[in-house]
Structure I
Amino acid sequence: MKDGGVNYLKMDTVTFDRDNKEGMNEMLVKLLEPLNVPDALIEKLAEPIKQKGHAFTYYNEKTTDTNELAKRSKDADVVMIANNPYPTEVIDQSENLKLINVAFTGVDHVGIAGAKNQDILVCNAAGYANQAVAELTIGLVMDLYRHITQGNEDIRATKYSGAFQGKEIKGKTVGIIGTGKIGIEVARLFKAFGAKLVASNQASINPEAVDLGVEYMDLDDMMTQLDIVTLHVPSIPSTQGLISKEKLDLMKESAVLINCARGPIVDNDALADALNNGKIAGAGIDVFDMEPPIPDDYKLLHAKNAILTPHVGFLTDEAMELRAEVAFENTLAFLDGNPQNVMKR
C-alpha cells in the first residue's frame, strides 16, 4: 500500500517483534530510496527476503533530509541506499543497524567513520555499470572527434557555418589510467575501433589487459604520447589531483581527456585553463568536484571544447536492473550469514 509517497511492500503483513524470543532471527530491511527500476521489479526481488520471514519496507521517493532519513532508518537492521548522502548523524541514530547496503560503486557519500565506530558493515554493488561507463567513455570521444553536439547546435542555428571536419579513433593511441573492470571494458571497445592501447603502471599490471594488447608505461612518459586519455581509477588519497597541471602540460595539443571516474582525480581548474589556452584539444567530463547542479562560477562550465554530462555514466536501463539485482543479492547474502561485497574498513 502507499502512504504519503511511501510504498510498504511487507510491513502491513509481517509482525516484527524484537521482544519475541522466537522472532530474534527476523530482521527489518528498508530500501530508503528508488533504484530507477519499476516497483514490480522491487517487489519481485524483495520476495525472497519476505519468504525467509524478514520484514521489508520500500520508500519510493528520494529524500536528502537528515531527519527524514533517520526516521526512515528507525529500527532497521539493514538499510539499502543508492547514491544519496547517508551521513554519520543518521547512522548514529540507527541503533539496530547492522548493514548499510549501497546500491552504487562508490561509498564516499556514506558516513563510513560512523559505521566503523558502530561495527556496521558497508557493502556496495561494484560492477553493475561497467559496460555503461565504458560506452559513455566512447560516446564522449566520438562527440569530441566528430563534433556531434556542436553540429547539432549549428544545424539548428539561423546561420549555418558549414560542416565540421573530424577525426577517427582507428590508429590513435589511447591511454587507460586504471585497468580494473571498467578500464578493461574500455580497452575492449577501443581495441574494436583499431586503437593502440597503453596504460599507466602506477598500480598492479592486469594480465587481462596484457592479453588485450595493452602496453604498460610510466605515467609521465605515457602522457606525452597519447591522443586520448581516459580515467578509470577510484577517488582515494593517492589519486586525488593525479591529473595535475603538470600532467596536463605533458599532453599533446591534439589530445583529449575523458573523465568518467571521479571529479577530484583531475585538477579541474587547471583543466579549464588548458582547454581555454589550447594546450589540449578537448575534454569529455561526466564527474566534477561536486554533484550536479554545478555552480555557475565553476570554471569547467565555461571552458572551450568541453563536453559535460551530469554524472550519468552509470545510468542506463540495463545497469539499473543489474544494480537492483546485485543490491538484493547483497541483502540476501547478509541475511543468510554470508555477507558479500563488503568494503574494507
Structure II
Amino acid sequence: MNNCSNFQKKGLYPIFSCQIRILQTNSIVPGPPGVRIEDAYVQLLPVDKQKCHEIDPIRDISFQLFTRHNPLQPSQLQIGDDEALSKSFFNFSEPTVIFFHAFFESSQATPASIIKTAYLQRGDHNIILLNAPRLEAGPWYYTASRNTMVVGQYAARFIDYLVSRGLYLPSLHLTGLSLGAQMAGVCGQSIKSGRIQRITGMDPAGPLFKKWPKSHKLDAGDAEFVDVIHTDAGIFGYPRQIGHVDFWPNQGISPQPGCTLSEVKMRSPESILEPLFCSHWRSYQFYAESVVNSEAFAGAVSCDSWQDYINGLCPTDVRPSTRMGLYVDWEARGNHFLRTNRESPFSMT
C-alpha cells in the first residue's frame, strides 16, 4: 500500500488532498478546492508529493508546448506519449526552452505568458511551460518548497523522454522564476541522458533554501553554465552568488526602481500582489526584455561589491563587462552589477 493509501486509511489526510494514479477511464479523485486571486492560485489544503508520490500527468505536472505555429493554444506533451509528440509542432531542429513557474503561480500566470511571448516574437524556439499549480499553490510555501524536488525530478524524466525521441540536449535551456529556478536546478541534477548546457535562474527563491543542501536547489554544478538574475535578494530571493555568473541589477535588492510602494500604488492601485512581488518580478521582466532585444543590458560590470561599482572602483581592464540575460557571455564569472530604468524598456543601453 502506498503512502497515499496509508494516510487515507488512517484518516490523517483528507482523500481529496492526496492524488492517486489516473485510471484507464481517466477518472481522478478530486483535489483540494482552490481559487485564483489575480495571477495567484490559493488552495484550501496543500498537496505534499513527498508523502504522496504518484503524479497525475494532467493535473499535477503537465508540459505545454508553444511554437510559432501554435502561439495561442498549447500542445499537451506527456512522458511516453509518442502520438501527442508526433502530432505537435515540436521541431527537433530548433532550440528548446523550458520555463518553470514560481510559487503561487501556473503556466497561465503573467510571468510565464511574458516569457512565452518574448520567445514567440523570435519565432525560432520550442517553448515548453511546465504547469504545476496544485503542487506550488499558496499559501503553503513549505510544502511547495518541498515539492520542488518532485517537480524537478519529474521534469528530468520528461527531458530524458524527449532525448530518447530525438531532442539534442545541448539545444535545451532551462529557465525558472523563484521556486521555479530551484526546480530547474533539481531538474539539471537529475537528468540521466546527459548534462544540461544552460540554466537561467530569475531571482531564485531564498526562504528555506539558504539552509537546504545543494541537491534541493540551483547551483553552478547543475549545468555547464548557470546565470542568475537577483532582484529581491534577502526577502523572496536568494541572497548569495550561486551561479557561474550572478547579476545584481540596482544592487539586486528591494525596492527595485519603479517598485516603491507609492509607485506601485499609483500604477496598479487595486493590485494585491504587485506591492509584495514587484521587485521579485523584475527578474523575469529583465530577462524577457533581453530575449527580444539582443542589445539590452550591456555593460554589466564585474565587481567585488555594489559600493565599489557605484564608486567606479571596478577593475574593468581585467574583468570585461557583459550583457545580462539571454545574450550573456558564457565566459563571464562572478558577480556583475548594473543599473536599470524604472519602467519598460528597463535597459539603459
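Quick notes on this structure:
- FRET efficiency 1/(1 + (r/R0)^6) of positions 157 and 325 (r between Cβ atoms, R0 = 35 Å, to 0.05) - highest-scoring structure of I, II: II
- Computing FRET efficiency 1/(1 + (r/R0)^6) of positions 261 and 277 (r between Cβ atoms, R0 = 25 Å, to 0.05) across structures I, II gives 1.00 for structure II.
- Winner on volume of the Cα convex hull per residue in Å³ once structures I, II are ranked, highest first: I
- Per mean count of other Cβ atoms within 10 Å over residues 197-204, the highest-valued of structures I, II: II
None of the figures in this text is laboratory data; all of them are computed from the coordinates on show. This is a predicted model, so every value here is computed, not measured. Cβ atoms are built from the backbone, for glycine too; each structure is taken alone.
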